[in-house]
Structure 1
Amino acid sequence: MSAPVRPQASAALFDTAIGVCAIAWSATGVLRFALPDRDPAATRSYILRRHRLVDVHEGEPTPDIAAAITRIQTHLAGDLDDLRWIPLDTSPFNDFDRAVYAVTRAIDPGHTLSYGAVAHAIGAPGGAQAVGQSLGRNPIPLIIPCHRVLAADHALHGFSAPGGLTTKQHLLEIERTPGFGEPTLF
């Protein structure tokens, strides 16, 4: 009797205006995305880690993934795209995370919501902390734009991607979000 075959996923690293990013995908869509880490080797190590029960290996991007990479590169260079057209593989997510990520993915570049507003939108008033925990588990940052969710006072609190709050603020600046890097009238 042979051992069960593990599902396979592919991954690729690519250069962007903010450093080397990485993306992993299954036949269904994107499973994981990595913002630049301290060096490309750390980014590679993260993206190739086993994802749930899926083995991840470096591979050549499919046409859909190649198009996603190109638009991510231009987005991070300032030519903004909501990236909602990129297919995702949400099969590993629980229902709560799936709901949080759906609301978060609907936030346009240059806009933000509070953790409480996301909780309210999914029918979990008072669930701001649970929303924050869910976003802290988000394996697909930028495409599921958890950087666009802020504290009720519009302050930056916690960001689990490499670079932490500095990365979160930089992404908001790239997206010309009011109050982050753009001059304001008041």
Structure 2
Amino acid sequence: MKIGLLRHFKVSLGYPGRFVTSKELLTWQQDYNESSVEEVEIDHQGHQWSKCYSSDLERAKRTASRAYNGNIIFLEDLREMSLYPVIHTDLRLPLWLHITLIRLAWFLGHKSQKESKSEVLARINRVLDQAIEHGEDILIVGHGGIMMFMRKELIKRGFAGPKFNRPANAQVYIFNKK
């Protein structure tokens, strides 16, 4: 049994400016979720997939539709984590500071974040339970952060596959059951 993890195509929208308010950061996150993508060819490394699961966000849907010819199962559980500014201010703060504080708040379970790490892991495991149930080769199209946690969960479940810190867009990472 094989599971392929595929990060969506590269999003056309770039990063916001070096200094942003919390409101500008939230607006940018919404625009990012609605942005167009840069479609490229996807190398499946010779594998044929029996099923395809995909995040229901548009960039993942577009990627999944190009990557898989068949019925795609779109799931909200595969969405990227939504991260929220910790400091709500009209002052322009450095983008790196916003991102550092948000990540720290998320890992520590701060009330500013709408979803905890345990909730994210629960939805990842629901998807993996469903995907592994029938022992077929499955392609899962998602987002960078979700893929990093999904990789760890696959390893825990006895799969072997490539290491990655930040998965590349439109690249398939294949995991084999040991």
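Rule-based calculations on the coordinates, nothing more; no lab input. Because the structure is a prediction, the values reported are computed rather than measured. Cβ atoms are built from the backbone, for glycine too; each structure is taken alone.
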(message) Comparing 1, 2, where is mean count of other Cβ atoms within 10 Å over residues 34-41 highest?
(response) 1
(message) As an exercise: log10 I(q)/I(0) by the Debye sum over Cα atoms at q = 0.29 Å⁻¹, for residues 82-145 alone, calculated from one structure in 1, 2, equals -1.42. Which structure is it?
(response) 1
(request) For the read-out mean count of other Cβ atoms within 10 Å over residues 26-33, a value of 19.8 was computed from one structure; give its label from 1, 2. (result) 1
(request) Compute relative contact order in percent (Cα under 8 Å, 6 or more apart) for each of 1, 2 and report the one that scores greatest. (result) 2
(request) Determine which structure produced the value 16.5 for mean count of other Cβ atoms within 10 Å over residues 122-129, calculated from the coordinates; the candidates are 1, 2. (result) 2
(request) Can you spot which of 1, 2 the value -9500 was calculated from, given it is helix-only ellipticity at 222 nm (-39500 (n - 2.57) for each DSSP H run of 4 or more, over all residues; to 500)? (result) 1
(request) Can you spot which of 1, 2 the value 1.5 was calculated from, given it is distance in nm of label points 7 Å out along Cα→Cβ at positions 18 and 42? (result) 1
(message) Out of 1, 2, which has the highest value for distance in nm of label points 7 Å out along Cα→Cβ at positions 10 and 114?
(response) 1
